[in-house]
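Structures are listed in the sections that come next.
Bear in mind that the values in this text are calculations on the coordinates, not laboratory data. The structure displayed is predicted, hence computed values, not measured ones. Cβ atoms are built from the backbone, for glycine too; each structure is taken alone.
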Structure I
């Protein structure tokens, strides 16, 4: 049984991690080489190419998604578990 907090935590954390990993990864591929996190230099040490999206931004989005999951886990640990109500069960007739 999921409530509104469960759905919000799943959507927010999943969205942040998907944006950081998949979304910005596609942007990097469409921008073309270099695909690495470090700038590309020539023999003289001049920077000739940098990634389109800053790697710290991508890492920050993924970490924010993990923080949301951690806060959600702490919330679930802090809230009491609801007992199953046996009065709600349906009776069946036996042969």
Structure II
């Protein structure tokens, strides 16, 4: 991923729409994976530690809440659709402030 970002940064104003689209697809795929992993880890913490870990004294609930808040901003369901559309149809996501 870092090499894609480096190439896009180095291209500057010469960045093509296709290169931008490829970068947007990599970012979308990374968001999908990061969301799945983060939610899985934070949910598993409570499976392992039990209900007492949700008390304010322990404070583990804030990690789950922070992860969940980030996953709801620019919902991952849209990213899954964008990634799938790219691999099935070769399209790139439309340019928005989220991509």
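Quick check on the output: -23500 is helix-only ellipticity at 222 nm (-39500 (n - 2.57) for each DSSP H run of 4 or more, over all residues; to 500), derived from one of I, II. Which one produced it? Mind dumping the intermediate values first?
On the way: I: -16500; II: -23500.
Considering all the candidates, the number was obtained from II.
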Discussion item. By the measure FRET efficiency 1/(1 + (r/R0)^6) of positions 7 and 55 (r between Cβ atoms, R0 = 35 Å, to 0.05), tell me the structure among I, II with the highest figure.
Written reply: I
Worksheet item: From I, II, which structure was Rg and Dmax of the Cα atoms in Å = 23.5, 90 calculated on?
Response: I
